[in-house]
Each structure stands twice: as C-alpha cells, then as structure tokens.
Structure P
Amino acid sequence: MITESARITAPLHERYGEILTPEALRFVAHLHQTFNARRKALLAEREVRFKAISEGQALTFPKEMQQIRGGHWQVAPIPQDLQDRRVEITGPVNRKMVINALNSGARVFMADFEDANSPTWANCVEGQINLYDAIRRQIDFTAPKGKQYRLKEETAVLKVRPRGWHLPEKHVLIHDEPVSASLFDFGLYFFHNAKELLARGSGPYFYLPKLESYQEAALWNEVFVEAQLYVGIPRGTIKATVLIETITAAFEMEEIIYALREHLAGLNAGRWDYIFSAIKKFRNRPEVLFPDRAQLSMRVPFMRAYAMRVVQACHLHGAHAIGGMSAFIPSRKDEEVNRRACDKVYKDKALEAHTGYDGTWVAHPDLVPLAMRAFDEVLNGRVHQKEEKHSAAYVVTAKDLTNFHVAGGKITEQGVRTNMNVGILYIESWLQGVGAAALYHLMEDAATAEISRAQLWQWMHNPHALWEDGRHLTPALYARLKAEEIEKIKQLLGAERVATGKLQQAIDLFDRLVLDKDFIDFLTLPAYELLD
C-alpha cells in the first residue's frame, strides 16, 4: 500500500484499513519528518555518554539544570480519572488481554506495545484495532472453547505504552526510511482516539519507556505539542507517565518532569529495565559486578536509593509516583506456591506504599486485590499520598545511586543456569509472537530477558567475575551448561513446539548476545529482524 506520505511493505488484512487510513498515515509521516532527525541525534548522544562511563567518568546530576532541581514549580493539573492509580495492570494488546485487564478491578490498564508485546506486524496493527474497539465499547472475544469475554460497566482507565525511541517499524517506510516505532504507535493511537476519549470523559494517556535523558523527554513534549495542534485539541490534554528504567534517567528525574511538566502525570519505577540498564552502562567497568538476578532486590543500596528518589522527585512537583512490577502469576494447582509468592508480593507492595508511592503495577488480575489492600492500609481512605513529603528527609546522592555493592552477593551456577533457561525460553516465545511469557510462575517480558543475557555477557567478559566456587564462565563452560538447559527446555516445550524452528533461532541469537565481543544494546533489535 502506498500513500503520498508512506509506503507499507506488509500485508493488509481484515480491518487494517480502518487504522492505516491515508489521513492517519499522513499524520505519522508528519511526525516522523518533523522529529526523526532529532530522535537519531539523541540516540547518538547515548553512545557518547556510555563511552564516558566506560572511561571512568562518574554519573552526576546535570549542572546546567541545577536551578530547577528542588524548585517550587508544579506539573500542570492532572485529570480526575488519573487521580486514583493505586493499582495498575499491564499487558500486551491482544484482544482477550485488553478485555481482561480493563475488567480486572485495577484503576489503570497500561496497554503495551513495548516490552510485553512481540512487535509482529499483526500484533501492532491488530493491537491498535483492539484499543480502538475497546474505547468505543465494541470489543468482545470468544475463546476456542466457547468462553465469551465482554467489557464490564466499570473499567480501568486506559494508558498506552508505545515502543522506545531506539526501535524502528520496518513495515512502514517514509521516503524509504523505516518510521520510528515510537511515532508509529503513538501516532496511530492518538490520531484515531484522542477526540473520542475526550468525548467519553477521559483523555489520551501514555507511558513513555526507555528514556535516558531529559532531552529525550523534551522531544516527547515537542511531539505532544505538535500532535495536539495537528488534530485541534488543547495543549496539555495529553498526559504521560515516564518510566524511570535507565540509570542515566535516574540522575535527571526532576529535569524529566520539568521537560514534560505541562503533560506529566507521574514517574514509574521500572525496576527490571533499570537493573538491565545498570549492568549495560557499567559493563566495561571491571570493578562493577552484579550477583545473581535473584539477589538484586529493591532493598539493595542502589535500588533503594532509586526507589526513594522517584517518590521525592514526584511529590515535590505534584506528580504521582508509581511502583514497580509484581510479575508473579498465581498457580491454579499449587496452593503452597501461591501462599509463599503472595506473601512476597504483599511485602513488596507494602514497602512501596510505606516508601510513599501512590500506586503500583501487577501483571495478573488475581493480584489486584492483594496490591490494593497493601496500599489501602497505608493510604487510609485516600487515593494517593502526593502531599506527603516524608521521604525528603532522605537525601539521595549520586554516590547512593551508583552504590552497586550487594552484601553477600554471589554469582552461582544456578544463577547462570536460570539466566540461560529463562533467556532462551523468552526469546523463543517472542519469536513465536508472544511478548509476555508465563515462565515458572512469573510473567517474563523483554526486560527480564535483557537482564539474563546481560549478566551472562558480563560474567563471561569480565575476568573478575568469579563464581562462589572460584570458577569463571568460559565459552566452553557456557556451551556445556547451555546444552543441559536446552534439553530441559525441549522437554518443557514439547516436540511440536520445538519443530517450529523458533527454539533454534532463539539459541543462535542468545549465543550472539552472550558470546560476541561487542555488546548488542537491545536484544529486540536483532530479534526484530527475525519477525514477520
């Protein structure tokens, strides 16, 4: 399909034309042509900053923005339907998930085109169709066994997470260049739904992923201003929550809020990507070593400082602070697994509430009441605690944010095996078109797979990364352990699934991610080339 603005290189199936209209594509092309050069320049800045970190330069708070930190300025007023964010549920944009999440009892549903979504052409376009239908309350779904799914009278408030600045949408070309996936996802959703949402008493609300600087936030602000002008709605109508999920963004939280202050609703502590970012940015520093992923809890120094800083920055300027993901999936068969896991989830959510957060994330509807109880016990009848400034007594320094010491932290063979097993299994699922994979009672997305392969890369390429028994991860040891884990994976998947060939593709890609001398920034970039 070709318009005067864009060329689509993928098939157009039933109803695709309702989303990929000439008018919508012209809007996406306008955004791309206006902002893509700046986007690419900011991505190049990421490399400059990484090189400085690798050469030993310390991360610091931006000196040029010192005058805005700690100031008395506030974000613009936040709409009424975004005041109560005690529990938010997240998930991909497939039809059944959209209905279940909106019906879950959570206050907000973040419909995800990013880490929980495998960005096949079908997933991305049909996801837009599903959200279009859900907003107009014309969505339903019938499962293969006949169970029917429809929206309840009361549903969660909808927020949408487009893909990050670094990702392309290869199926849509603007002057023979792949369009920015961020602008594609945002543009289609906004163009078709902004006015409809306003007419229904809500608005176009977004989550912004993977930002690494306040300049990247400022670019989104420019996109928002231009988009609102283009469709003819008031400036400031869009509201966005920024995920603080890179360690460089942690040093610029107030600056990010300031850059987006007329559109900013809050910050979210995106804990799993944050761990990945810390490993990635400091991977070439021999003195910075991370133990097994299971030991990187929210109580270790750099994570605790980060969690406190999110609350401080948000509440100082009138924004919501939203806690991180609880990825546990309740078991239908093992009550003891449920009991232990629910106890951990409750304690995690209670810690967030006592830290000062206004809400939190869960991945499964069954966890909504548990998380709600943890927050209600602290909020005591309120729907948020933005007025609380108790965390201001805790001063978070640059040293705190990079205090990577983990008391008793160890690299273990089990940690290595878990990273191999989960990393390969997740990539296999992603290549099958499923971006939120239920593995071992946890909902894994791209962030946890990124941690898995980044840790293995660091443990192999850093000669100081000794296991608790004194061994070091060599290519030969990696190959032996991987072969054993692959046999377990084959048993788990079954012969029919293995026969699709996606497992071998996943293994080959995982080997590249771990063994290559040059670290690949995001596994989703080479993986995307394997998708239809």
Structure Q
Amino acid sequence: MLKSLFKKVLGFSAEKGLKQADQKSPQKQPLSNSLDQNTAELEKKFELCADIVFRKFTINCEPPINAVAVFADTMIDEKIGSKTILGAILQETTSLPVDVKITKSNAIEILKSRLLTTMSIKETSDLLEFEDFVLQGGVAIVIDGSLTALICFVGGLQGRAIDEPITEPVVRGPRDGFVEDYKTNISLIRRRIKSTRLKVELLQVGELSKTTVAICYIKGIVHDLLIEEVKTRISRIKIDVAMGSGPIEEMIADEPFSIFPLIEYTERPDKVAGSLAEGRVAIIVDNTPMTLIVPTTFVSLVQASEDYYNHFIFASFVRSIRFVALNIALLLPAVTVAIMSFHQEIIPDKLLGIIISNRKELPLPIWAEVLVMEMFFEILREAGVRLPRTIGQSVSIVGGLVIGQATIEAGFVGYIPVIVVALTAVASFAIPNYGAGTTIRILRFGLIISATLMGLVGVMLSLMLILFYLCGLRSFGVPYLSPIAPLIPGDLKDTFFRAPWWAMLTRPRFTGAKEPSRMDTNQGPTKPSKGKE
C-alpha cells in the first residue's frame, strides 16, 4: 500500500518534470554569414563565462578575411591549440600553391584540407551544436561570410593517471583501473579486445551536464534485444545533471526499491572485457571510474577478478570460503541472539555455565548488546571511510580495540557479542562487491530483529521471505538467481566453484549469447607420449 502510494507520488512528479523538460527543448539556431552577428550572438550565450575566450584573427589572403576562434581555456591544452590551429592558419597560408586562392566561399574547405593539422575536425551550422562542442573542449573557428563553423579537438588537460583500482585490489592480475575520462576507459578495453566486433555507441544524458555515456558490446555475441533495451532505458532519462554512473544506475534498474544491486559496477577493465565476452553490455559514464555491467546476477557479485587468474583448484577453494563468509556475515548475529534468547537447550552445559556466569551482572539483554555493537561498528566503518586514509586506519584500530575492550571492562556488554560482531565484520570484508556487502549489512539488522521476536523460527521465516523475493527479481529480464533458480546445470561450472579454463567451453546461457561456444574442445593439458623423443 505504502509502496504503491510512494510510486504514484514519484510518478506524478516525474511526469510533470518530463512535460516541463519537453516544453523547454531548444530549437536549432543556424549560423549567419555575418561574423559580427555570430560573434554578438555567441558573446550573449557565453555571457559571464570567464573561461570562454574569443580570439579574433585575420586570415592572410587577398582580400584578408576576418575570423574568430572560440574555446574554453579550462578544457583544452592552449599550447597544442596555438601550434596546430592558430599557428597553422596564420603562418602556413603563405606557403600555399600560387593557384590556391582563399576566399570566403572556400575558406572552410582549404583550412580543413590543407592547413589544420588536428586529427579530429567537425563542421556545424547550428549555434546550439556549436555551444556544445565548445563546452566539450573543442576550438571553434567562425569565418566571416561562411554559414559553417569548424570545430577542432586538440585534447584537454591531463587527468588522473591510470592506477591500480582501490576498491578491487588483486594479488595476481593486471593493476590498471578505469579513470574519469571515458575515452581512456574505452582504450583500456580496446587493449584487451582488439576486434572490430567490439562496438561503442555514444549517447548524452543530462540537459545541462550533457554527460557522455558509452555503450560497449561485442556484436555477434550479445543478444540484440539486450542492446536495444539498454539504449531505450538510457535514452528515456530526462535529467538536468547526471553526475556519474549512480543516477543512471538507479534510473535504468528493473526494480526501483530493491536493496539488492541489480546492476554491477566495477573499475577493472579486465572484468569488463570478460563480461563483454560472456554476452553482457558495459555502460561507461564520463567523469566516473565506475563502469556498469548488465545484466547482473547475485552469483556474479560474489565472484572476484582474481578467481580467473589463479589455478582453478585454489580459485574454487577461495570462492567456497567467500560463500561461507557471506553466510556468517548475514546470519551469525541473528543466530546467536535466537539461541541465547529462545533456544538455550541446544548449548552444551559447560558452555552454558560459562555464558551464565559472564552475563549475570550485565544490564542489557543479548539482543540489545548485539544491536549496540553492530551499530557501533557501522559508525566506526563509516568514519574510517570518510576520514583521510592514514587517519582512517588509526581510527578503526583504536576504536575497535580500545573502545571494545573498555565497554567489556565497564560491564556494559559481554564477551560473546563482541566476538560475534568482530567475526561478522571480518566475514563481511570477504565479499568483493561493495553494493552486495551493503545489502548484507542491512539484512543483518532485519534478521537480528526477527531473531529477537521469534528466535530461530523468525530467522527461517525471514530467510524464506528473502529467497522468495530474490526469485522474483530480474536484471534486464534475466533472473537474479541464475543459474541456480532457474537451474541451468551447464552454468554451474562458474558459480560456487570455478571449473578449469579448458572445461569452460560455453558462455553463460542466461545472457542469451548468440554464440554459445567460446573455445574448441580438447584444449586441456596433455602429457607427452612415452618413448617419444
């Protein structure tokens, strides 16, 4: 009831916002053949924009032709622009052949074909498109008497260097990670998939930000319906400013109120390349190092990139430990509260005696102690993340040791809640995906409350509700629990364990890949024949 009411409120607001956005959609404004008129119009558009520069110059020809270069000095490298654009126009006109005469009618063509040395040149006759190109880091050249402007892209200022991903470190594997520039991120994927079948389509999101969104996929492997669905969902986003992949992730997800991450994000190029090879689609958003991958399953959130670089036996062992850690992080506090509050008979007598002697002087019940310690740990975790790295580590260590020990010695909590919460915290760090870890943290509090009210019966009912909910979730139409529910036996080779590479002959079926086979058979290791020299 509340959910439907909330949806209606949000839907009404969104519909109203869309109508307003449609009413404000700009119309095309063609350039004039008068330089003064174009300059006046552009100066009006860029009024109070201190970083927009209007550089007037004269092309050396007979008769001389006036022109103006418009650019944002905060978006380009001025040294490169001066050399490859203005320097080429002002200095190289004298070296043109005698039979080549620059006039107002052919100035654009001669500049583009003979003088300008930049690699990327575009033409536009629309003032609004002109404005977009300048704000994207282009140098626009407007020539008197011409209805067309030239846009030259010379490269922007240096961004953050490629470095190891902070959120997804590995012991064995590549150390390069995505940065905030979408072109650099695409190049990192191209280095791994050197094929013309790797397609990249560009869209823009945001009426003001005009954020570039790149859709990457491998043609012939990915299902065509998935590509169309991704483009449709992104194209219908109407927002003023898209700051990164977060708003886009929320707007294209299948379920608006799900706490489970329905879209996977990563800053590892190798993970994106592997997902593309499975028949998935990557969504690269400018100004953020986090790339989105669709569709997503819950099993993929528990897998780490390092699983595919280590030997399959070791990778399977580590992955099984990871699933055990997930259950500990989710269930240990709730089971502890349920047993100590309702089911003391299953505790061995000696252990029960130790527990009773430890807890007889404590003022709070066990459920309150666990909730307090869990909340304290969440505050400590958040403080460690927000503080500078060196200070954050110190706060975590001091807070965990000093404050935890002080609360025990003061008699506020017992030893068992501290041990349980500490084990739970350690286990939660074994979950590779931060979004999945956050979901487990939220569910853990709900399970503790269920255990407080109904003991192990409440825990089991809560788990059944969670499982029932997961069975109905979809990520771009793909069941969230694939390949477990529905069961796909052929895809189980890369779930709770990882089969050897030579046995992973087919791609996951849940992606609907058009080419199910990924390698030839008989690719496994072989021993040399005996007696063969």
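When relative contact order in percent (Cα under 8 Å, 6 or more apart) is computed across structures P, Q, the figure 16 traces back to P.
Work out FRET efficiency 1/(1 + (r/R0)^6) of positions 195 and 291 (r between Cβ atoms, R0 = 25 Å, to 0.05) for each of structures P, Q, then name the structure with the largest result. Sorting by FRET efficiency 1/(1 + (r/R0)^6) of positions 195 and 291 (r between Cβ atoms, R0 = 25 Å, to 0.05) in descending order puts Q first. Structures P, Q were shown, and Cα extents along the principal axes in Å at 106, 74, 46 was computed from Q.
To test your reading of the models, identify which of P, Q gives 1.1 for distance in nm of label points 7 Å out along Cα→Cβ at positions 275 and 363 when calculated. Of the structures listed, the value fits P. For the set P, Q, ranking by FRET efficiency 1/(1 + (r/R0)^6) of positions 43 and 115 (r between Cβ atoms, R0 = 25 Å, to 0.05) places P highest. Of the structures labelled P, Q, one was used to calculate Rg/Rh (Cα atoms, Kirkwood Rh), for residues 171-426 alone, giving 0.99. Name it. Working through the options, I get structure P.
Consider the structures P, Q: one of them gives 121 for volume of the Cα convex hull per residue in Å³, for residues 387-458 alone as calculated from the coordinates. Say which. Label of the source structure: Q.
Just so you know, all these numbers are worked out from the coordinates, no wet-lab data involved. What you see is a predicted model; the values in this text were computed from it and never measured. Cβ atoms are built from the backbone, for glycine too; each structure is taken alone.
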